[in-house]
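Presented below are the structures under discussion, each in the form of structure tokens.
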Structure I
Amino acid sequence: MKEREESAVFQKNDYVFYESGGICRISDIQTAPLEGMPADREYYVLQSLHDSNGVIYIPVDSDRVFLRRLLNREEAESFLNRITQVDAIDEPNAKLLRTRYTECMRMHTPEEWVRVIKTVWRRTNATPQKPARISDSERGFSENAKRYLYTELSLALGISAQEMERYIAEHIQKMA
């Protein structure tokens, strides 16, 4: 069996983005944490930050599961300096727009989350003469994007996720 340092890309207490669980903390790295799991395989034990009861077991050597490390402080600050350069989605067809939202969310990156947030915001704040109808699924995409973005930036910058929207707005104003 490989040593943990050689096989594990992430370490205990690292924060990661997991495609099916959102932002998680690696609470442990164990060999066969549950009965019935192969005894010669190591697993990340993930604790979801958005579901306190959610514990997820991911094989360390899996190449079929999407896990990425979160931005660090320097990367988050650099991202915030580029946030105004992220364009909203320009798609008038509602069905194609929903497909684009799905594609953005499947990228699992702050840039794509901002793209979704900006698009829904722009559509929500359309001119009074031609207001956009925002569906529940569109609101859901925006809320998920905000939750992931604000949590990731919060962890990187040491600012509460609840204050992140205000912090981002103030940062953009300073840049203007």
Structure II
Amino acid sequence: MTVNILLNIALTLLWMMLNRDTSFLNGVLGFALGAIIVELGVRALGRGSYLRQLRDLIRFVVYFLYILVKANLDVAWEIITPGFSMKPRMIRYDVSGLSEEQVTTLANAITLTPGTLSADVNEAADTLYIHAMYAEKKQDAVKDLDELRDKLLKLVFQTDIQTLRGDGA
């Protein structure tokens, strides 16, 4: 996926240089043409659909921006209102079955979201320690983390979540 996106960006830049036009619309046109070329190449090699992967990546970015804005508003509200409504908690979060790249990406996504921080991962790389500012109920915080993990795995890493969990359903 990463190679395909980099190839698409390179084709976009090539298109813009050949046309000597660095406008936004020409960049969008170059990206669209590059995406079509990459899609044809990926399909010719029998490796799925680049356009579907690109769509899924955009869906994850929109989802992540939503939770990022929501978390920022929560923290801003905490700052401007009197009192102390935080319920901080350390959470041991199971990441067994995930690759190092997936754990790192999940940990970074958690840390980028205001109010949460990936503090550590154990030696076996199967548990992530997370500090959450708003985690009165552990199961609600874990549910939110599960949703982020599932969307990350499905939309970015194109991983079948049921297979990863061992559900087989």
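Taken together, the values in this text are just the output of simple stated rules run on the coordinates, not laboratory data. Just so it is clear, the structure is predicted and the values come from calculations on it, not from any experiment. Cβ atoms are built from the backbone, for glycine too; each structure is taken alone.
Quick one: mean count of other Cβ atoms within 10 Å over residues 76-83 came out at 8.8 when computed from one of I, II, so which one is it? This value belongs to structure II. Calculating mean count of other Cβ atoms within 10 Å over residues 20-27 for structures I, II picks out I as the one with the greatest value. Among candidates I, II, the computation of mean count of other Cβ atoms within 10 Å over residues 36-43 that gave 12.8 used structure I. Of the structures labelled I, II, one was used to calculate helix-only ellipticity at 222 nm (-39500 (n - 2.57) for each DSSP H run of 4 or more, over all residues; to 500), giving -14000. Name it. The read-out was computed on structure I. Tell me which structure, out of I, II, gives 13.4 once mean count of other Cβ atoms within 10 Å over residues 28-35 is calculated. This figure was derived from I.
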